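Participant: Take a look at these structures.
Any read-out appearing in this document is the output of simple, stated calculations on the displayed coordinates, not a laboratory observation. Keep in mind it's a predicted model, so treat the numbers as computed, not measured. Cβ atoms are built from the backbone, for glycine too; each structure is taken alone.
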Structure P
Amino acid sequence: MVDPQFEITKDTSGEYRFRLRAPNGEIIANSEGYKSKSSCKKGIASVKKNAPKATIQDLTRE
């Protein structure tokens, strides 16, 4: 795999989910369940739009 990719799957309860794979094939993110494929695709669009703006909030107590 050359580029990261989103994969849409359907779970055993019939909900759609997406996962994001890194270029090395490792899964780096999993979504919540969505009732429709359209909603799942909107979730992907939201991640694509908002992730570059995301900050890191470390909630560990170390």
Structure Q
Amino acid sequence: MPKLKTHRGAAKRFKKTASGKFVRNSAFKRHLASSKTTKRKRQLGKASVASPADAATLARMLPYK
């Protein structure tokens, strides 16, 4: 069987947890931060679990993670 290629863009953005879920960083935190509350900016700094609807796609993109 041929080897599968890892999607390099996805590899830089997603990480697989021990339970098999994918973790992602939050969007909307790079600029225009003065209009956002301190609480919102603090919470955007934390990683969150990617949607289960995207899990199959991510598993295909990251076969060896």
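Participant: Thinking of P, Q, which structure, once distance in nm of label points 7 Å out along Cα→Cβ at positions 18 and 42 is computed, gives back 1.3? Don't skip to the answer; put the middle values down first.
Facilitator: On the way: P: 1.3; Q: 2.8.
Derived from P, not from the others.
Participant: I have 3.1 for distance in nm of label points 7 Å out along Cα→Cβ at positions 2 and 50, calculated from one of the structures P, Q. Which structure is it? Walk me through the numbers on the way to the answer.
Facilitator: Values: P: 3.1; Q: 2.3.
Matching structure: P.
Participant: Here is a follow-up. Quick check for you: by relative contact order in percent (Cα under 8 Å, 6 or more apart), which of P, Q is greatest? Let's see the in-between values first.
Facilitator: Numbers: P: 24; Q: 43.
Max of relative contact order in percent (Cα under 8 Å, 6 or more apart): Q.
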